[in-house]
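**Q** Next up: some structures, all given as structure tokens.
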Structure I
Amino acid sequence: MKRTVLQMLRNAAKSFPDTDYSNQKGDSGWDGMTYPEILKESRFLAAGLMEMGLKKDEKIALLSEGRNRWISGEFGILFAGCINVPLSIKLLPDEVMFRLNHSDSKAVFLSRNTFEKVASVWKQVIMDIKIIYLDDDLDQIKDKCKEFGINCDKDIVLYSDLVQKGMNSWDQMEEELLDLEDAILEEDIVTISYTSGTTGDPKGIMLSHLNYHANCHDAMHFFDVNKGDRLYIILPLDHSFAHTVGIYAGLLKGLNLYFVDARGGGVQTLKNIPINLVEANPHFMLTVPALTGNFMLKIKDGVASKGKFANRIFQMGLDAGRRMFRDGHNKAPWYIMMANAIPYSIANKMIFSKVRKIFGESIRFCVGGGALLDIRQQVFFYSLGVPVYQGYGLSEATPIISANTPDVHKLGTSGKVISNIEVKIIKSDETEAAQGEQGEIVIRGNNVMKGYYKNEEATKNTIKNGWLYTGDLGYFDEDEFLIVVGREKALLISADGEKYSPEGIEEAIQNSADMIQQVMVYNDMQKYTTAIITLNTSKVQSYIKMNEIADPEVLLKAIKQDINRFKDTSEYKNQFPEKWIPTTFQIAPELFTEQNHLINSSMKMVRHKIQETYAKQIEFMYSTSGSNIVNPLNVDSIKGLLPFD
């Protein structure tokens, strides 16, 4: 039997005929579609796409929030023999335009929420492209069509009309569709997924049926989730982690997917996350550090608002849990377990059990991906009883390479390598590193991408003799857990040529400081390390008011102390060499955001753009005046926060 995702869907429809594959929130509650219903609708859609004139291997983009029609839409594209180009809802219009043009997309699926992203750059799209509108009411977008010069009758077709068209012509189209499906090869491309462009222009990652089939089967065998588990998906479905685990790995276990309610746009979606979480009552969920970090802050603030006694019990329980569980793999000896069992039990009964209810009644764990998950977050949620198991992967690997699981885990690591993937650590001289020795992570397996679309040079530089060079640095510890250090291209380089990854220091600062919102640590062949920071203005203003500060020098020194607070926490104490800790900093006038292109759609800093934007400030920090935190630029940055006359 061919190893394709279409065959996986057919198998799931037979194995789980009564299980809802996907669920979205509607006006009357949750609307679910079973596995057979998704199969049936996607095949009708494929017939409709073929009648539109779309041919095998042509590209169709999909830009929408997670919903039932994303799932059936993607499978419809594949049954028609076409290739899906999944796009992030967080992309800016010009970023969407680049991807549509570069991928040669002939059509694009859009929702009400995402329509304007394409409409606003409609005249700059090179190809003659059709819009397939996922919602059923065109009246909602007619004004936008007029504004941007889109002909509603000529340029737009309703998704529902395409499905109906396929149904009407099914008797004539079924045999042709079956022949087309039979001709699909394991090596055929399923998706072209674009990188987020943290280190340059985005590249189109070509992933095949075999890539997805292999990674899903290997990951599910390794992780062993239960059949019929409910999975709550907050991440956008273009995110490779959510895409593989949600859409495809879910087929193997009959998972029941729930999407966050995105009606009303971005702000309303954020408000719906905790509401839908309780309603979906998931057994596990996928997350990224930015989301779990936000959860952690809200939980801490919520407990603190209950008063000093509740907060004291809460902190007592967290401390006891940290001493008892340690890294989860090497737990504390019996006498430490006994000494901390009572305070932990009290906190668990009085506080933790109530806090866990924000995740519903059934949550067992979360899986973190997308970026390195800070150790404080891991310890926090582990003690709370809702562990977040960190994994490691990248889109070029479909994406899962390693993972911690409920059965085998070690906090602070990226877990064990999943089945059927070879991983080596390669030093700069191309020799293999010894255990505990750091180098570049390289992998080999059926999950390795076919290459980058229209970019042979980048492909050759990334895949060498069948091995995928990830660009990430790491090592295996004494227990064979993979430790990922950070991106090779993001490395700090000192004046003497020594290299160091900044991600750990940045996470330590952001998770320990009160007044620091974001930080990018910098050193490029310099004598000391510096940082560009953004401030949490509400926390800064509270600090100013509480301490009655009117002197900029006093505030700047307090910010410097806040940056260094991580040095006094148990998780980070003595963890980082002093030479890589920022000596001075410059305060950015605004947050790093997706709008100013300094954060990408995966919530990661785009380092090269931050460095370009603040090149003058970085240069200034290596001057005599800039080496002192109390300097004219920083004073100007905080003037608006202080009560100057």
Structure II
Amino acid sequence: MSGSQTAKKYEFKAEVKKLLDILVHSLYTSREIFLRELISNASDALDKFRFESNRGSEISDKDLPLEIKIEFDEKDKTLKVIDTGIGMTRDELIANIGTIAKSGTEEFVKMIAETKADAGNIIGKFGVGFYSVFMVAKEVEIKTKSFRIDEPAIKWKSDGLGDYELEELEGQHLRGTEIVIHLKDDSAEYAQKWQLENIIKKHSNFISYPILLGSEKINTVTALWREPKSSIKKEQYDEFYKFLSYDNDPPMDIIHKSVDAPIQFNVLLFIPKKSSEFFWYDRENYGLDLYVRRVLIQHKNKDLLPEYMSFVKGVVDSEDLPLNISRETLQENIVFSKIASSVTAAVLSYLSDKTKNDATGYIEFWKEHGKIFKLGYQDFTNHDKYIELLRFNSSTCKDNDELISLADYSSRLKDGQKEIYYITGVNREAIVLDPHMEIFRSKGLEVLFLFDPVDEFVIQAIRKYKEYDFKSADQVDWKKLSDLKNIEEKKSELDDLNKDDEKHFYSLLSKMKSILSDRVEDVVKSNRLVDSASCIVSRDEGLSASMQKILKMANKEMGEQKKIFEVNPNHKLVRNLLKIFKVDANDDFIRNTTEQLFESALLQEGSLEDPHKLVRRINQSLEQSSEWYVEVKKIK
């Protein structure tokens, strides 16, 4: 720009110098942010020009393309950011670039000094992102020409330390603003093409105007979330997802939503086809990219979605979101909270619709992402929506792959059934063989199968479904089930105990109690077992066996949790034990068998600490039985 009048100097006030020092040295955590701020300001200037043009204002340089140019000179260590936007008059330049000189600055500096508050959390109302340029610049020049035809071009210059100069430029100048940055020696990298390209693609890739680095357009990816859904093809969604996530597979699901009231924002979310969870590795690597008017404010923001939706990838772009000065730390405000709540609700609503419209697809989703989604048991706000999305295997399922909802379970409740029953185990095969399942099979009662340790935390946190409480199979009071009709009457091959044998049976139980001593609370007759000789039952008010195991593994103090040992009087082994007891109550076989039955029951529920004694007794029994077998078969 040629020719100028004499430049006039303006001294920064003392408090402004303090504020600049805070902005440059304390506020921004990454120096590259300065370029994002300048490009964002340039985009705003182009938006304002477009508005004036559309409303019919008289404007200069009508045919100028609306664009942002980045020019650099590595040798001279200079960088230019040029836009063809609305430009500024002298008064506007002072108002826009000199924002920090307005009233309130002194109050802000005082607040910093007195409270030692974090500048990033309270400076939002000042809007002086431009000054971040002094993190990398030893001197900055602004040359600007307003869209108003009769307004002259103005030059502003400062080193950001003590003062700034203003002067009117002579001659003809094109509309817009040119910022010339003379870089510090330690900031020379910002005059290198590769560095500039990386910064632009990272922070400003979706600015709606062309960003030219030299003659090359850098922002080539469309801000797809801003486009109407009806105009977007599946291939475009897939391409954008791959750009965003670096995933080679297309997404499983796409959630694209625009909200206009009461808060305006756009959201484009993707649910990956495959889970990236690997033994909880890299659990902190999640979050949505947060944009404001296409400018990236925060990469992987963890507050827009709860952790149990951490598998979701995508972007949220807001028009109304207030930010602090650095655009790096969101102010705690109701607007952001409402956006986050709306985004969470959008995912839950989408999944709810998927259960109805694509049940098979939802099961695929659950098998990939259910492990993480289960953690939503702590989301009390969305409890009712969350609980309907849970899926479990159960005793009615034909195999391990079939899953049911709690609504499915409740639709099959028996007359008089007041509880929803569940049982834990390593797999379906192990649970089916669990002695606690016998009474449920005989009554035809469905039982939820929990294979994942977190499942019981989920069940205990949600507590009930509709009016039905959850109850662990090892804590069920058989008396509550006694009124329910049996669907299979399995008649024992053994005759009922006569009165004399029944008395001896209860004496046998007392003997077994004395053998097990304080390891059990009691030894009692079982009314729940059909095929098994014995089982361990937890008190109704205590912890279930699986929860005790989990807490023990986590070294958590859980107090004394004594067990009740139940013995089935209609089992052949117990009947033989009774015969031996009637002859000799102190026979070693009674002690060994009691220990064996108890430790076997502990082993089945996963709480046997040392199996060595159990294995030794099994080997001894096999040795003895093999000798009897040889005698019976008369094998020589």
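**Q** Determine which structure produced the value 12.9 for mean count of other Cβ atoms within 10 Å over residues 335-342, calculated from the coordinates; the candidates are I, II.
**A** Working: I: 12.9; II: 16.4.
Answer for the origin of the read-out: I.
**Q** Can you rank I, II by Cα Rg over 2.2 N^0.38 Å and just name the one with the largest value? Intermediate values should be presented prior to the final figure.
**A** Values: I: 0.99; II: 1.45.
That would be structure II.
**Q** When FRET efficiency 1/(1 + (r/R0)^6) of positions 383 and 575 (r between Cβ atoms, R0 = 41 Å, to 0.05) is computed for each of I, II, which one produces 1.00?
**A** Numbers: I: 1.00; II: 0.20.
Source structure: I.
A short reminder: the numbers here are calculations on the coordinates, not readings from a lab. Worth saying up front: this structure is predicted, and the values here are computed from it rather than measured. Cβ atoms are built from the backbone, for glycine too; each structure is taken alone.
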